[in-house]
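Coordinate-derived values only; no laboratory data. Just so you know, these numbers come straight off a predicted model, no measurement behind them. Cβ atoms are built from the backbone, for glycine too; each structure is taken alone.
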Structure 1
Amino acid sequence: MSKAVFYHAGCPVCVSAERGVAEALDPGKYEVEIVHLGEQKGRLAEAEAAGVKSVPALVLNGQTYHINFGASIEDLR
């Protein structure tokens with residue numbers, strides 16, 4: 001099973017993307033982890049290392065996909 005990590009900041013753009021994208025992934029193929037960077041600031045370095053520059057973003061099989069624009073990673077510090 002592949003891992004997918006959906007990073008967001010809890011804003012309306014992020015929540016909408018979570019519903020539209022992260023929840024649409026087939027749970028039989030992907031283990032989806034939702035990371036709220038506004039609440040889990042300790043994971044900012046992990047997100048940056050994965051290539052996340054803004055949220056919402058989905059990291060899927062090592063590829064980072066930026067979805068719409070809610071906030072830059074710098075704004076979350």
Structure 2
Amino acid sequence: MIMKIFEVLVTSVPDRENLVAEIWHDNKLIAEINSETGVQEIIFYCEKETAFDYQELINALKEASLKLKEEVI
């Protein structure tokens with residue numbers, strides 16, 4: 001069984017005008033990609049030093065970016 005380490009959700013949140021792509025790990029929001037300024041930016045929400053598998057996180061960031069672009073079109 002393949003276990004997905006990260007979950008990517010495109011959603012509308014009350015403090016943003018546009019959709020955001022959230023990246024979740026172990027039921028915790030760790031990052032958000034938004035395009036409020038006209039370009040995609042990422043905000044990390046880690047409370048303490050946290051290590052993630054580099055390639056898995058890069059894959060999740062790419063997935064989030066693509067999903068967000070698809071929703072905007």
Problem set entry | Source structure (of 1, 2) for helix-only ellipticity at 222 nm (-39500 (n - 2.57) for each DSSP H run of 4 or more, over all residues; to 500), computed value -9000 | 2
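Given a value of 17.6 for mean count of other Cβ atoms within 10 Å over residues 8-15, point me to the structure among 1, 2 it was derived from. Write out the running numbers ahead of the final one.
Values: 1: 17.6; 2: 11.8.
Answer for the origin of the read-out: 1.
Quick check on the output: 30 is relative contact order in percent (Cα under 8 Å, 6 or more apart), derived from one of 1, 2. Which one produced it?
Working: 1: 39; 2: 30.
Here the read-out was taken from 2.
Of structures 1, 2, which gives 2.4 when distance in nm of label points 7 Å out along Cα→Cβ at positions 16 and 40 is computed from the coordinates?
Values: 1: 2.4; 2: 1.2.
Here the read-out was taken from 1.
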Problem set entry | With P(r) over Cα pairs in 10 Å bins from 0, in percent derived as 19, 55, 24, 3, matching label from 1, 2 | 2
